[in-house]
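The numbers here are math on the coordinates, done by the rules we state, and not lab data. Because the structure is a prediction, the values reported are computed rather than measured. Cβ atoms are built from the backbone, for glycine too; each structure is taken alone.
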Structure 1
Amino acid sequence: MSLQGINVLIDGYNLELKQGTGIKTYGISLIQALTSLEADVNILCSRYSNNKTSILSEALFFDRPKKTSKLSQIKSTILATSQLFYKAKRVPISDFVIKEDADFIFDYFSKSGEIFDIYDCYRAANNLYKILEIKTQINVPKTIDIWHTTFPLPIKVRNAKKITTIHDLIPLRLPYTTLDDKSFFFKNIRDSIKDSAIILSVSENTKQDILSCFNIDPDKIYVTYQPVINNSLSIKEESIDIFLKKYKLKHKKYLLFVGAIEPKKNLGRLIDAYSELDTDIELVIVGKKGWLWKDEIRKLETIFSNELNSRIKLLEYVPRRDLNYLYKGAFCFVFPSLYEGFGLPPLEAMSLGCPVITSNVASLPEVCGEAALYVDPYNSHEIRQAIENLMNNPHLQIQLSEVGKERAKLFSMENYVKKLYEAYTKVL
């Protein structure tokens, strides 16, 4: 099972972000999987590196991103219309630039591949498609066999077959929970389906959503579940209490929520449920502030007022290692999301032995199987009852912890690599 000699180009749209996103995590897993299959993995970035001097070009690429001016955005969009001359440049990589603390995740990059760059190409391509519905064609100074976009992008790479991963159709299923341009979202996915040799879906639920919305042969969609990396072996039980002191937490004395603070994650109803609990267990919320985050935080302040600092902790961003400890030390993980294309956080919690309470909608039952307690995400009383049920039933706590670890093993990197290889062989 090998893709040796196959040149794959992956978009760096989310990989360039300093903080994590679900699609960035997916991109990292994709790079790791393709590397294990011996493919040459290349990345197309949109940072600034346009200089004839190698050292300066590399330094500019790894510099902190600057805010793009309106004039630069217009210039980039005009350049994107030039199908023949819109060319990516190789980013020279040497040992001179120290990369350990750089924003760009260089550690995950396949040493066999290369980094290519076109300044602001993703914003330019999206703008061009929104205005004229023209797809941007990019020329890469290397033979590319497969152009794999980690989410739908209106970009083609000359002479390469395209694979597109679709994570969810939330802007169409729950339009009131996102700020996406719904018309752009729909047309972009529609045309990505037409342009792509195959579509990868992260769940059967997302595949069925795609089939419901778009005219596509079901055999063109391959379900490749996102893998969860088991980090439990690197966590020693005796170190958990010591680590949790960093956040002033006690082992098994807090509920954990991980996800962006935005409407679709349904944090508001979790807060309502928590406010009805008669308990001294804290609520820890880990997530960056998304759309309408102030409404959620305002609810916290209204309900708990002076108790806010003592009962609830808001952690906007924590490093990956810290998050693993937070999963490991939590009494349970509560994830009442209104909709998920896949739902990685519950699996991450399961892999570390943390009992999971989650929603009975979308892909979550498909992913979590019999290893979670399910609730109606629109019913805060049901969420509260599930938490109380777990608090009053130590045997259930142990049971969910054990079956959760077994469930998470089904979503191993090994299984993902097999499914990914099967999908790629349909294209090559």
Structure 2
Amino acid sequence: MVKNVGLIFIGEKNLEQGWPYKGFDTVGEARILRDIIVSLSEKNNISLNYKTFGVLSSLDELNKVKDEIHKMDGLIITYLTTGGVYDVFREIAYFNKPSIIYAQPFSGHEWSIFSKLKKNTRTVMVASSNIMDLIDKIKLLEAVLSLKNLRILLIKDTKVSNEYLSKMREKYGVDIVCLDHNVLSKYYDDTDTKEAERLADTVISKSVKVVEPSREEIVKAARIYFALKHMLEDYNAKALTMDCLSMIYHRAIPTTPCLAFSLLNDEGIPAACEADLNSLITMIILKHITGKPSFISDPVPDYSKGCLYHAHCTSATRLKGIGREQGKYYLRNHAESLSGVAVQTLWPVGEIVTSAKIETEENIMLLHTGKIVDNVYIDRGCRTKFAVKVANVKKFVEEFRGRLHRIIVLGDYMEQLRDIATLLGLEVIEEI
């Protein structure tokens, strides 16, 4: 569903004196900017429906269109002149919608109140003569708005509290469909074994080595992949998370879903372990803004090396981008149960990574960066393990917030994620 974004232009329509200059064609400038934003959005594959409300010069004019503006999913607020428009600017910012303020140099001085607005609103600022800086922020706005009505599958046998689900739906607008392992089992039984065998053989042929699992086990893992893929299609869902550990331990599913999660993430379908909705929301956002799969991990501190290890059994392999080249991986069993099929992906040493995690219950986003220094081959812990050198591992431990999982993606996306947090109304906590 295409989201509606209001293009709000504020300024004096008959400028007697002030910036940019006396007699400035404010209405014409608004029209030009609108056309540029629409055109550049199309060229950059931004799918938003823009609506304008003329040029607003007073609170009276704002009040006439206020109800329509409130219907928008997000706002782009541009002031065009100096003059008596501060009140209009401030009032719209406090609508508490995810909003971008665009400040062209020499248009006015409204940028100077942003430091006060940002503490209590969901607004980010672009003060730039380069219109592409605005387009980059619009991409972030689109990522946030993409959550609205996005359907997620939550596969879990124990009941999830209605209060928790309501909070997730209210905060992000996601549509959460709760299913149990019986639904997955039915889809598994309906899979095409021959198709699964072909996929298993492909996965085997592309691996560096098959260490523990048999071909039969890999075929079962491929059937889990097709079962989950068909569930996503039938429920019109775009992402999923499941209570995999409990289902593995209780033998509620035929094999582990680790390989399936790896394959889905490679395809650009966020899939998270352990029924972790916070991690899944983070993965969805990261996929949208980076075009890369991310990795749900357990962080492990090592003071002696100044590192955090990141470990799990479900890593994607196309780490540099969905549809990009595949990295090296081994086929292993699931480390904690020594059963099923898992993926040991080798992450690129020397690359910067960003760690992110939304914690809805605390209304925060946890962020840090580091540099990959090694892949780890010991059998302790999960199968994919790599060491990330960080600035202060002790701070990470001593000031740890939230739950265990962290989401890792190649590249430095701290600036974008700070803005994402603001647009979502989350406080940023820089962990390191």
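Values for this structure:
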| read-out | value |
| --- | --- |
| Structure from which 6.0 was derived, distance in nm of label points 7 Å out along Cα→Cβ at positions 54 and 182, options 1, 2 | 2 |
| For 21.1, 55 (Rg and Dmax of the Cα atoms in Å, for residues 206-253 alone, calculated) the corresponding structure among 1, 2 | 1 |
| Given 15.9 for mean count of other Cβ atoms within 10 Å over residues 198-205, calculated: source structure among 1, 2 | 2 |
| Origin of the derived value 21.2 (mean count of other Cβ atoms within 10 Å over residues 342-349; candidates 1, 2) | 2 |
| Comparison of 1, 2 by distance in nm of label points 7 Å out along Cα→Cβ at positions 150 and 222 - largest value held by | 2 |
| Structure responsible for 4.4, with distance in nm of label points 7 Å out along Cα→Cβ at positions 38 and 174 calculated and labels 1, 2 on offer | 1 |
| Identity of the structure behind 1.10 (criterion: Cα Rg over 2.2 N^0.38 Å, calculated), options 1, 2 | 2 |
